[in-house]
Structure 1
Amino acid sequence: MIQRVDFDVISPHQKEAERSGLCFAKNTIYFANFKGNILVGFIGALVYPRKTIIKNIYVLGDRRGKGHFKEMLDFILSNYPMCRIFEATCTTMSLTEFLRRGFKVSRRYKQYTKVVLSR
């Protein structure tokens, strides 16, 4: 189950996520993915009237490879139908999944790749 949460729910995992290259920003809306009562991952987004910037998608290390990343990405894409543009700056670990969902590379940086999906 994916539900909106306050930052304090995911903050115990912030350092772990930052070591994987994620950055955290103010004004981010966070959603946590729970299986039963266990947190398996989270996603953060900045939502504007026609654009959503996906800030963080993180699956906890021992929960990877089970489709949770895809589930959270699909959640954001389907729950903001008014948005025409979705944008993310992703690491190499997540780039393939963004490309599978129809995102296109818009810019490459040294450690990150910016991807955009227009509808």
Structure 2
Amino acid sequence: MAVRLTRRELDLMSVLWHRGSGTVTEVLSEMDDDISYSTVMTLMRVMETKGLVRHEQEGKAFRFIPLVEANDVGESALGRILDKIFHGSRELLVHRLVDQEDVSAEEIRRIQDHLEKRLEEMGE
């Protein structure tokens, strides 16, 4: 299932995926920017109507639980980036990723191993 999230929804979902679940207060405590309690609560309720999260009553608070997997969102977002920024070129995307200065040699080796394994699977 391809899931599209707004930037702010992705921010909130990222916290929920990391924690497994969270109340509005817990989510707020992990946000990097200034956002109000009422804004987070409103966004969570909107995300609930979209089927992205569900809630359970926990005392006076709601505990929100993600209903979509990060991989589902990641595939959709990566596909959009691939199409819109790299014009469908996976090669350009990989070049951009490995040309970053903060990519370690070990990380590049793991990418290389993955690519070699993929070639073997393809019979190349």
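For the read-out mean count of other Cβ atoms within 10 Å over residues 40-47, a value of 21.6 was computed from one structure; give its label from 1, 2. Matching structure: 1. Out of 1, 2, choose the structure whose coordinates give distance in nm of label points 7 Å out along Cα→Cβ at positions 72 and 104 equal to 3.3 when calculated. It was calculated from structure 2. State the single structure among 1, 2 that was used to calculate mean count of other Cβ atoms within 10 Å over residues 16-23, giving 17.2. Among 1, 2, the structure yielding 17.2 for mean count of other Cβ atoms within 10 Å over residues 16-23 is 2. Assign the value 13.3, 38, calculated as Rg and Dmax of the Cα atoms in Å, to the correct structure from 1, 2. Value 13.3, 38 for Rg and Dmax of the Cα atoms in Å corresponds to 1 out of 1, 2. Where does the value -7000 come from, among 1, 2, when helix-only ellipticity at 222 nm (-39500 (n - 2.57) for each DSSP H run of 4 or more, over all residues; to 500) is the thing being computed? Checking each candidate, the match is 1. When FRET efficiency 1/(1 + (r/R0)^6) of positions 8 and 80 (r between Cβ atoms, R0 = 25 Å, to 0.05) is calculated for each of 1, 2, the greatest value falls to 2. Comparing relative contact order in percent (Cα under 8 Å, 6 or more apart) across structures 1, 2, the highest figure comes from 2.
None of the figures in this text is laboratory data; all of them are computed from the coordinates on show. Note that the structure is a prediction, hence the values are computed from the model and not measured. Cβ atoms are built from the backbone, for glycine too; each structure is taken alone.
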